[in-house]
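In the part that follows, the structures are each spelled out as structure tokens.
What follows draws every value from the coordinates through simple rules; no lab data is involved. Source: prediction; values computed, not measured. Cβ atoms are built from the backbone, for glycine too; each structure is taken alone.
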Structure 1
């Protein structure tokens with residue numbers, strides 16, 4: 001990735017804090033981009049200090065705390081020239097994140113973090129500062145957490161997807177096509193049959209895949225406390241599709257507590273809460289949730305796994321047994 005040019009700071013904004021002193025890229029982020037000695041894999045994290053310095057100058061920002069990271073990107077707390085706290089997020093451009101800017105603009109802060117500036121080519125976003133120390137995942141009341149997720153999901157999926165967004169219709173067609181070649185790699189015949197059932201459900205729905213703007217990864221770790229609203233979603237991977245495809249991440253959270261109490265009751269409670277909040281047809285929502293199980297299964301098989309994740313199998317089986 002080419003370094004971002006670093007224009008001179010604007011007049012009146014020449015504090016020494018804007019010299020962008022070097023910082024340590026978090027080890028966990030570095031390790032996610034290649035093994036030690038993998039020069040190509042480590043090239044992007046190695047370039048991060050210089051890349052960040054360019055955007056600190058370009059967007060007239062000063063650092064305001066230690067570097068953090070998500071699954072694939074660096075997050076720097078910053079302050080804007082007018083004193084507004086924000087975060088600078090840097091992440092390599094990828095297909096999954098290609099619609100983030102358009103999605104955040106379409107939502108316009110309604111239930112989601114605000115986008116303040118963006119350079120999509122460089123993979124840079126300037127975002128509203130939320131409280132990273134207060135994720136929804138830290139809240140002890142599981143019922144309250146599910147209600148927050150349901151409310152945010154309903155608001156976000158009520159927005160029509162802008163033109164050019166990745167489409168669930170295309171993902172669905174690709175998943176159905178990949179299934180026959182992937183299924184034989186699973187060891188358990190029952191799991192092979194379960195994946196085929198998921199693919200059949202997706203094939204039945206693929207012709208009406210929807211046009212709502214989906215977050216795609218809305219779980220309790222992707223919601224932070226905010227000032228203008230109690231809770232706001234972060235890190236979307238926007239997709240145009242049926243809101244039923246949104247449910248799985250919320251159904252899957254805190255799986256240890258689900259197993260402790262018996263799977264059926266908690267799964268059906270969560271499913272009912274979400275489908276009612278989003279005003280979804282239960283049968284369609286079941287089908288698209290099976291689509292998420294199929295998607296995860298195909299990814300796992302591609303990674304060389306020969307068995308389904310137990311939570312995936314249990315969730316799919318429960319919904320199939322109570323399909324209406």
Structure 2
């Protein structure tokens with residue numbers, strides 16, 4: 001019987017702008033046997049997130065950069081095909097840190113078993129019930145600390161994280177304004193997700209004026225997914241003691257010469273707290289977050305979109321959708337069995 005080959009998309013060179021096929025080529029390599037305590041999974045779903053672009057760089061980050069020659073790192077959901085651990089059996093479905101590859105080998109102790117008969121689509125555990133939803137949950141409630149009646153501004157509001165942030169903020173009794181990149185996305189977050197106002201940043205002109213018009217009482221919590229000029233404008237619209245939760249900086253990931261924010265003096269002028277965070281900061285509370293998110297989802301209080309593309313060989317062009325705004329919700333590669 002022919003041994004299966006593992007197709008991998010790996011980091012051949014560190015991109016300075018958008019990654020290209022020469023930066024991230026593919027190879028087919030023999031599938032090794034698992035060592036003691038390890039398992040091999042056949043990846044079914046691969047998460048595509050803006051943070052991956054940061055891991056391709058040598059810049060200091062919250063986890064080490066992807067090494068040249070290694071598969072592109074990503075969260076995955078897969079089925080166990082070989083196991084040398086009592087923790088997992090062949091056929092189990094697990095979530096793990098894996099890569100842009102057909103198979104992932106890793107420590108069974110770091111893989112989380114999922115119930116594929118729960119009635120919840122497996123892809124949801126990479127989106128609303130996974131890192132995306134948990135980032136929104138902890139970032140807004142623990143870092144942003146919104147109070148009823150306050151105004152919450154969210155950038156990339158139609159994205160996988162931002163769309164959940166806005167809905168949770170509405171549940172807290174806040175006035176919620178989202179910034180998105182098309183009229184269709186603005187309509188979705190207001191008509192379906194319950195945002196109070198939306199700003200199309202591609203057509204609104206002066207960002208600061210648009211924010212001030214949509215937030216006449218000023219901004220108490222700004223959930224920032226983009227950085228750059230939109231952050232600069234938001235800083236000029238903050239109320240006294242406002243909180244800024246910095247989740248992402250996507251406007252600068254592919255532009256090494258992008259200007260930094262000029263208006264940081266507003267942190268002093270308005271006694272503002274600005275705090276960056278990553279979801280791993282809350283790892284010991286993941287069960288709490290998943291339970292609450294699942295409860296809201298089952299009750300119909302939390303809506304979301306998943307943009308699922310079939311085929312591992314579509315991984316790089318699909319990943320690039322994150323940077324031109326053409327995705328609709330959480331981007332996931334489906335790699336059917």
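Which structure, out of 1, 2, was mean projected area of the Cα convex hull in nm², for residues 151-262 alone derived from, given a value of 9.3? Checking each candidate, the match is 1. Determine which structure produced the value -6000 for helix-only ellipticity at 222 nm (-39500 (n - 2.57) for each DSSP H run of 4 or more, over all residues; to 500), calculated from the coordinates; the candidates are 1, 2. Structure 2 accounts for this read-out. 16.5 is what came out when mean count of other Cβ atoms within 10 Å over residues 87-94 was calculated for one structure; which of 1, 2 is it? Only one of 1, 2 returns 16.5 for mean count of other Cβ atoms within 10 Å over residues 87-94, namely 2. For distance in nm of label points 7 Å out along Cα→Cβ at positions 63 and 311, the calculated result is 2.8, so let me know which of 1, 2 that is. This figure was derived from 2.
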